[in-house]
Structure I
Amino acid sequence: MNFAVNILSLGVPFSVALLIASLGEMINQRAGIFNLGCEGIMAMGAFLGMLIPYAAGRGSPVPGFYNVLGLAAAAGAGALLGVFFALAVVTFRSPQGIAGIGLQMFGVGTAGTLFRHFVGGTQSVPGIGSFPIPLLSKIPVIGQIFFSHNILVYLAFLMAPAAWYILNKTPWGLAVRAAGTYPRAADSIGIRVNLIRYQALALGGAMAGLAGAYLSLCQAKMFSDTLVAGRGFIAVALVYFGHWGPLRIMGGALLFSLAQSFQLAMQGQGINFPYEFAVMLPYILVIAVLAFSRKNQHGGPAALGKPFNREMRV
């Protein structure tokens, strides 16, 4: 019983970075752009999220302020990188896959270089502590699993229904979906397709940066070159696994994180199982799920990956 509770209570916070990044990538793809540079944006967000509390918050009587500042800086940097990516793929119509790989390499390399220059080595930060919800956190089993985490965990799980509402019930969300499905028809009724794509990429980038900051401020409470560890690419895969639906994506993020928490729980219990296979388990699970899931593309953007040019029929 305790073993299962430990897996579940670890899995919920482990899913947050994936969930936030996946929802941001979903918004990008709903607008017709896939961003393989999510990993690089997360790396920059993780570095900046940790740098500000480390450099300015040490010994401060209000360390929480610098944590919030770190989160804001990570989201702002992510938005800027999203706009930079939009300049390449929306304005100059560069191949999205190649541009995304370039952004990934730029983000990971820049974050690592700046980290070694400004910090020099592994340093921990107090980070953001847990905030158990009064009364609810006292419920046996359920309270430990769902209501004993930091504030970003609760906010992340509210983002999934919020993203569904924005995409399906607001004018901007409908414009995003139109830009990714029928961009020429959307343009004919006055929707500025390329502007919408810029906005979607800025928002998606901000969410990826925030996801990275969650890793360094809430989960690891430190930064290293391998902190993101492929989560940006997993986030892109989860969008396809969830068929571009926020609630399904949330389920996919939980599935991956439970596999990750399972291998950690096994190590904590001293179970005789090869460590290397335990670390591989979450990634093998994602590959298997994607390989054997139904090839149902219902809800997928028809213009995904296709540049839009008003003067040409492309």
Structure II
Amino acid sequence: MKGIFSLDVVSGILRTMIALATPFLYAALGETFAQTSGVVNLGVDGIMLLSAFAAFYLTLVTGSLAWGLLAAAVVGILMGLLMSLVSVTLKAEQGVSGIGLYMLGLGMSSLLFKIMVGTVKTVVGFPPVAIPLLSDIPILGPIFFRESLLVYGAFLLVPLSWWILEKTTLGMKIKAVGQNPAAADSVGISVDGIRYFSVCLGAMLAGIAGASLSISLLNLFQDNLTSGQGFIAVALVYFGGWSPVGVMGGALLFSVVNSFQLWMQVLGVKIPASLAIMLPYLLTIAALAVTFNRVRQPAALNKPFRRGES
């Protein structure tokens, strides 16, 4: 049996960490946009589930990963429009709306899977792509530069999201709407329009997060495939202080613990399996309990905007 801290095991843990962080990054970065505009979408997990099924089914039927990924993105946008209609236009309580969206995604994905597929099947997902030269670097190359396109996309999305939020006019508008929607409205910014855009963008990325599970990491679909990962993604936004870089740090922290517990089971380390599975979630609760970044919360988060109200 290999030692826990041998080079091979540590490398394996890190490589698994990178892969496991992918759905969290897509979903949490998307939710960062939504929350920065003032909308909390607790339906992320439901969006991931329904999109994961759409991606899996289109790939299974057509054999095209591109069609599967597109289907996931479209389903995400449609779910985002539904969330926006209920929470932005109709001013419903965002938490309740999000839970309803989650239940819709959970139930619909399970029903469609039973009707249209019936049993667990597998597809050929996104293969690893070695980056020339970089993939040949000893130790680091196999860990970071021999991943699938969706993994690379998730990490490239971090600096892109930071640039949009911090350096562009669009980012300024999103932040203004999330901090003081009345002031933003007074200077001609469409509060509802920005929130619709941000929620739909976040939902589209949540859809891609679902696809990263069903046609990249696992290459299958089954009931409750996400196992609550969407809710963890929402928590990572708080943990990361509404910053894309902070969100990435939280995603990597959660994923390395998850990777560690998986490898402990593979290596036959004698710890209770239930405790090992609980470790990442316990870490999330502990991290949120000691995180003080919540003082940076957008002032209008979870507050519907009504013109004329301060």
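No value in this document is a laboratory result; all are computed from the given coordinates. Because the structure is a prediction, the values reported are computed rather than measured. Cβ atoms are built from the backbone, for glycine too; each structure is taken alone.
If distance in nm of label points 7 Å out along Cα→Cβ at positions 186 and 210 is computed to be 2.1, which of I, II is the source? Don't skip to the end; give the middle numbers.
Numbers: I: 2.1; II: 4.1.
It must be structure I, since only it matches.
Out of I, II, choose the structure whose coordinates give mean count of other Cβ atoms within 10 Å over residues 18-25 equal to 24.6 when calculated. Answer for the origin of the read-out: II.
Suppose you compute mean count of other Cβ atoms within 10 Å over residues 10-17 for every structure in I, II: which one lands on 23.4?
I
Taking distance in nm of label points 7 Å out along Cα→Cβ at positions 42 and 90 as the criterion, the highest value among I, II goes to I.
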